[in-house]
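These notes open a run of structures that come right after.
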Structure 1
Amino acid sequence: MTGTMTKKTETRMSRREVQVDPRAVIHPSAELDPGVQVGPFSVIGEGSKIGKNTVIGPHVVIGEWTSIGQDSHIFQFASIGAPPQDLGYKNEATETIIGDRNVIREFVTVHRGTIKDKAKTIIGNDNLLMNYVHIAHDCTVGSNIIMANNATLAGHVTIEDHAIVGGLVAVHQHVNIGAYCIIGGASAVSKDIPPYVMAVGNRAHVYGLNRVGIKRHGFKSSELDDIKRAYHILFKSSLRLGEAVAKLKDELPDSIHAKRFLEFIKDSKRGIARERSTVKHEHHDQLED
């Protein structure tokens, strides 16, 4: 019994230790929490911090001033926290901040922020970034998001929680992508994609509610009814966006999902993607102050 307990204690101790391959290069100012593993030929830059039990595979580059949370796994040849691809960048000490339990696959690139914006690129928790995903400077990526192979975000893009971005999707600078939406593969996104919807195309347009995704997240039937009604008002009523917003406020004043639509539209800077049948109104999709 004593021998068994000793073995378990040793196992727990070994999990708390930092394991760095001798062929890795770690800057003296970098902080590695207990349980971190760093593979051969990986580089961790100045001022960076890696949270506990995170695994950094071989040939990974973690740039300066990068923070990565706990229980994440970064696969080989990923580059996280590199300088932004911005001609105005002058080596300012901007940041990349990544949360917990993220899976970052091969050849993913994430660039740190610029002082033109918030000086930070931010990624939340529990995300899956598949091979060759690119997240540019000053992006904010929420939590529980999937970005499929080769999905690309230009600078200053925001993705809200529980969204799915298909493979080979390209997203224009400053676009906002709403919560619980899904963007079909090979789309070019130049306008904001509202929450709860499906979007596809070049340029991407809305083509219905993401019903499967919404149901998977366990919304109540009353909530589903609110989302459907809000969608119908915004996309099926042939109203201009300002008129649809007024109608939505009047019909669903207490719905949290209607409020999510309304807040998203209010914050839009690039205009809202519409269904093909409502494209004729797209020049009026940005509300006046």
Structure 2
Amino acid sequence: MKLSSNIIGITMGDPYGIGPEIIVKALRKSSIRKQAYFKIIGDYEVYRQQGGKNYQNCSFINIKENNGGRASLLYLQTAVDLLKKKKITGLVTAPVSKEAIAKVEPSFIGHTEFLAEAFNIKNVGMFFVSDQMRVIIVTRHLPLNEVSHAVTTSEVYKTIQLTYQYLQKMFKIKNPIIAVCGLNPHAGENGKMGTEEKTKIIPALQKARRNKINVEGPFAADTLFSPDIAKHYDAIVAMYHDQGLIPIKTLCFKNLINLTIGLPFIRTSPAHGTAFDIAGQNKANSSSMEASICLCASFSNILN
């Protein structure tokens, strides 16, 4: 296998979480290191304490900061700087604590929003990818009582369009089929359980179809994610965070990847949190990190 010329940045995430451990476990495997060159951004002493070494094809940018939230933010800011200078061509981010970062940077919502703002990108998506299923969400980190207002025809359509184009370009699916969830129970029951389907979602689907996008729905979310149904679609569009993430994390957690689409580079992340309760105990499963690294390297080859 020929080594890629891409250099993938890997941010350590919160140094007190499981990020350092899953990075080390992933990079121990020569099959992972063969995917690309890697530049790890974090606290080298923490990395070393987890058993990390100076592996072939890997280099390290050492940033020492004892505050976990501030450290996480510094790693990410460094990665953004490297991306803008073309010193790295893709990014894998280990989990951070949004609460910890918000104590030093109150405007921080998440990696997706931070990177979109840093690169002045208006239309991005959180796309959750596994071998069994792909799910994207229209609204991201919002309180539930704000979701209905945030689900608009424009946002639903933009999510469908972005997903369709990405499936074609990166997943090499010629004519993707996309399923769309309703917002309300039973997809609104023709207006009896809410009107968002009729007033917002269906008009977005109609616009998508006029633009030759193969889209179906809106469907009741309580059955759409059944593997026997979901397997007929290349992606599912969910209206809000828990509607999409509960089923895909339940069914596909081990190897699930959070892929940010719409950025000018590939960014992936394990689809789990910092797991402070098991950090430093050699209990963390690195499968999601390994899958994230492999997808970032593979897609960076396509993009670059």
Structure 3
Amino acid sequence: MPTVPIAPRVPAPPLRWRRNATQLTAQQLADLRRAMTRMQAIGDDRGYMRHAGIHGLPLPISCQHGTNLFLPWHRAYLYFFERALRDLVRGIAQPFWDWTTTQSIPTAYSAQQDPSGAPNPLHHGTCDPLALQQAQNMNPPINLPAQTSRQPGLPGTQLPTPQDIDEILEIKDFFTFSNELESWHGRIHVWVGGSRHMRHVPLAAFDPLFWAHHCQIDRLWRIWQLRHAPPSFTSGFMGTALPPFPMTVAQTMNVRALGYDYATTAVRVRVPAPTPVGGGGGR
């Protein structure tokens, strides 16, 4: 009887753990900065301008907002951006900014220099000149400098509390959940940007903080998936393509199949202090 050779089992690569931006080790942060510095220096399709420009300008604008594809499209976007970072520094995983517990921009992104005194590539990015030109031609026009900047916490803007997000995570219907989460996502863009780059969809991804913000959005979808039974999506929805990425919605549903997960999937809920009996006014 002929024998069939058994191929040796190739071990799966270890999961990449996306961690809280405030809890990165010195080495993890140094590796991330090294990868970003290298990517920002590349002038071809592997470079930062090219990846950031996929989201908005230069035309065509590919990002999905206000549709049922908001979460799957951005998960694919983060996946391919992270893969490009790993091509430059092995083992990189993007961090997330948990704006429910860190209600300020993490130091990793707000510091202008790294510990050696070199410019911090997470502090700002540079916009594609064509994107800036096209932004000026929009109605209304967006007139911003090439170097990204932020105006966090302007009056009238706010970040969500853990309670705000926990209420959204309790929503059972995926599409309702996605819409509610996208609404907060937009308000956070405004909180960060003020009148600057992160406020404007066509230019937002040129700011390096964009990626940590969207990793948090993706993390919250992951938490929602762990809390609820898998939805019964139609084959039409699951088979929807997510251009310009060679992926469908179905291929975004399992983060571990994409090789990553989040180091924490807990949401801390701030419980208000109990009101004293009698309103606390007795003597």
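Summary table below
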quantity	calculated
Given 3.3 for distance in nm of label points 7 Å out along Cα→Cβ at positions 64 and 176, calculated: source structure among 1, 2, 3	1
Structure responsible for 34, 20, 17, with semi-axes √(5λ) of the Cα gyration tensor in Å calculated and labels 1, 2, 3 on offer	2
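Computed from the coordinates by the stated procedures, all read-outs in this text should not be read as laboratory data. The model shown is predicted, which means the values in this text are computed figures rather than measured ones. Cβ atoms are built from the backbone, for glycine too; each structure is taken alone.
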